[in-house]
Structure P
């Protein structure tokens with residue numbers, strides 16, 4: 001799997017509220033562009049829409065506060081990767097549902113940290129949603 005080199009660095013901050021504020025500001029800018037569900041266009045999927053609101057639902061379902069922080073830090077990197085990466089992801093059928101495909105992209109932030117972005121695709125409708133971003137564990 002090829003790794004996309006991002007020009008964005010991980011969001012800085014000492015606690016979740018600081019980092020979340022920066023990430024949500026970026027999300028709000030994307031959200032302002034449409035009246036409906038917020039999305040970004042992906043270079044890999046031939047400029048198809050990738051809906052991003054599911055990421056926030058997934059994030060808030062996490063109970064571990066540290067896990068939330070380490071995921072939100074890479075939100076800006078994930079948005080850039082989805083928009084610009086043309087590298088093939090690791091794709092597999094979802095273990096929970098046969099009707100879904102999971103695509104995992106690898107990226108490296110400006111400060112050299114390896115991270116992964118997961119996109120869920122509904123096989124029937126072809127709709128794609130950004131689910132998760134997380135750094136590589138050391």
Structure Q
């Protein structure tokens with residue numbers, strides 16, 4: 001939807017000055033900030049994925065968008081747990097911080113899957129390398 005709105009705004013920005021309705025400068029003042037906001041929504045507010053990797057006692061937590069790693073952090077895997085604030089909302093808690101807050105309503109895993117993930121992280125912290 002945002003991409004089609006950008007196309008309409010670009011067409012408006014090009015055709016209105018050509019038809020003599022508005023000047024380019026008057027339109028650019030209003031349209032360019034809206035287009036920049038829409039581009040930001042597409043690029044930065046796109047699908048966000050969380051990647052968890054357990055290497056021995058380390059839990060490597062990566063957030064990715066469009067296959068690019070935005071940031072990564074390394075934590076102690078034995079200090080991970082489950083945070084159930086209000087069902088069906090659930091989050092993975094690592095070292096006192098909430099990570100991977102999700103609900104089935106937004107297409108995320110349910111409480112049982114998150115409980116399994118939390119238990120698997122703690123179990124694998126003692127055994128070796130595991131990826132989720």
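Quick note: the coordinates plus some simple rules give every number you see, no bench work behind them. Every value quoted in this text rests on a predicted model; they were computed, and no experiment measured them. Cβ atoms are built from the backbone, for glycine too; each structure is taken alone.
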- From P, Q, which structure was helix-only ellipticity at 222 nm (-39500 (n - 2.57) for each DSSP H run of 4 or more, over all residues; to 500) = -13500 calculated on? Q
- Task: Kindly point out which one of P, Q the value 20 was derived from, the read-out being relative contact order in percent (Cα under 8 Å, 6 or more apart).
- Result: Q
- Name the one structure among P, Q that distance in nm of label points 7 Å out along Cα→Cβ at positions 86 and 102 of 2.9 was derived from. P
- Given a value of 3.3 for distance in nm of label points 7 Å out along Cα→Cβ at positions 38 and 62, point me to the structure among P, Q it was derived from. Q
- Query: If percent of Cα pairs over 26 Å apart is computed to be 18, which of P, Q is the source?
  - Reply: P
